[in-house]
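We did not get these values from a lab; they are worked out from the coordinates using the rules stated. Small disclaimer: the values here were computed from a predicted structure and weren't measured. Cβ atoms are built from the backbone, for glycine too; each structure is taken alone.
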Structure I
Amino acid sequence: MKENTTIIKENELYKKIGKNIKYYRRLYSINIEEMTQEKLAKKINASTSLIGNLESSKIVQGISLYNLYKISIVLKVKIDKFFE
């Protein structure tokens, strides 16, 4: 059985992940409690600039799998949602 898989470029993947982090952080703020970039950074023991850069549409910022995992735990989102 042949799978129809598209591989996207690394910088496009990072932009997609960042866009989704921003989306789910805002959704968390609406549904549970306010989650600022600063608060999220503190909860995952990272810098605020990392979260800001990830969420920026102008900057391509990489992220470790471990940090993405911690963000998924804090925001209560399955990690695969960040790749959609």
Structure II
Amino acid sequence: MTVSAYIFFIIKLGKTQEVIDQLRKIPEIVSVAVVTGEYDVIAKVIVENLEELYEIATQRIHMIEGIEDTQTAVVEKEVLIE
């Protein structure tokens, strides 16, 4: 069973494109959106389990220069609307 999560990013001023370029190198990240509001970027991650999510977040994402803060929301149930 796979696990999906959304990761919300606050990024240092002027570093958005650099952060996006680094996020694109992580194959488990399936989409990235630049947004308005409290956060600057939202990424959707799909992994095999929570342990993999933890490893990607702590060992890869949190190491990207330019990221000031993150918030992760694990998807409990997803409803596709057609």
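State the single structure among I, II that was used to calculate mean count of other Cβ atoms within 10 Å over residues 15-22, giving 18.9. Intermediate values should be presented prior to the final figure.
Working: I: 18.9; II: 16.0.
The correct label is I.
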Worksheet entry | helix-only ellipticity at 222 nm (-39500 (n - 2.57) for each DSSP H run of 4 or more, over all residues; to 500) derived as -4500 - corresponding label from I, II | II
Response to the item:
The value 47 for relative contact order in percent (Cα under 8 Å, 6 or more apart), derived from one of I, II, belongs to structure II
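Out of I, II, which has the highest value for mean count of other Cβ atoms within 10 Å over residues 7-14?
Details: I: 11.5; II: 15.8.
For this comparison of mean count of other Cβ atoms within 10 Å over residues 7-14, the top structure is II.
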